[in-house]
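Visitor: Before anything else, here is the set of structures, which you'll find just below.
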Structure I
Amino acid sequence: MSVITDYIESLENVIIEEAKISNSEPVKVMAKKIEEDRILRNITMDMVDVKSNNISKIGYNQEKQILRVEFANTGLYQYSEVPKTVYDEMVINESVGTYFSKNIRNIFKCTKLR
């Protein structure tokens, strides 16, 4: 891990610990969000290469309905509550990028992983 990543993780830990002793609703909400994001980041899946100018790899976890998309230049993103049919259609689509733009982007909840 990088120094920045370590620092962010330590700040997250402080927020989580503070939420355990605090009566502050915003702190508790923030701690819950951090814990949910950590769970999402720890889901493993196989990534497959795709032919696209902007997308290099995609992966899917059917049990959690999580889609991951690795973009060529902007990093790895995770999309929640994506039905298996959407993933299956994306994989076989002639234009993965166009399919993604029309059927996934701005439709499903997105978390940047890196």
Structure II
Amino acid sequence: MPNNYVINIWPENHESVSNYYVHKNIVIENNVFKPFDTPILKANSIKGLVFKNNLIESTGTFPKLRGGAPSFYFQQCNQVELKLKDNDIELFDSVKTKAMKRKDIKISWDKIE
């Protein structure tokens, strides 16, 4: 399923309120994910979201459905830190944001030796 994210933090708030966040200070760290496709994390209405030091390994069970859902999708989030490993780049399709400013998300890559 191309829109099934490994982690989906999507509260049921039907109206977006500027500068109000349903969730705060979520850290996803030191995990191993073994998806067959590229959708990894989808989040909405979060202030302070960190995704770092995670190992992502493709299972190879099914072919990747590139061009479907982005690997990372953030909507109305603030203070997002996405720290990926440089060998993960082959697994990811894209990062998409909605109702966010560029300063709301920081993306960095760790060199793997």
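No value in this document is a laboratory result; all are computed from the given coordinates. Not measured: the values here are computed from a predicted model. Cβ atoms are built from the backbone, for glycine too; each structure is taken alone.
Visitor: Here Cα extents along the principal axes in Å was calculated and came to 53, 29, 22; which of the structures I, II was it taken from?
Guide: I
Visitor: Identify which of structures I, II gives the largest calculated value of Kirkwood radius over Cα pairs in Å, for residues 16-63 alone. The partial results should precede the final answer.
Guide: Numbers: I: 13.5; II: 12.6.
Largest one: structure I.
Visitor: Still on this structure: Taking relative contact order in percent (Cα under 8 Å, 6 or more apart) as the criterion, which structure among I, II has the greatest value?
Guide: II
Visitor: Of structures I, II, which gives -15000 when helix-only ellipticity at 222 nm (-39500 (n - 2.57) for each DSSP H run of 4 or more, over all residues; to 500) is computed from the coordinates?
Guide: It was calculated from structure I.
Visitor: While we're on this one: In terms of distance in nm of label points 7 Å out along Cα→Cβ at positions 32 and 48, which of structures I, II is highest?
Guide: Details: I: 3.7; II: 3.0.
Comparing I, II by distance in nm of label points 7 Å out along Cα→Cβ at positions 32 and 48, the maximum is at I.
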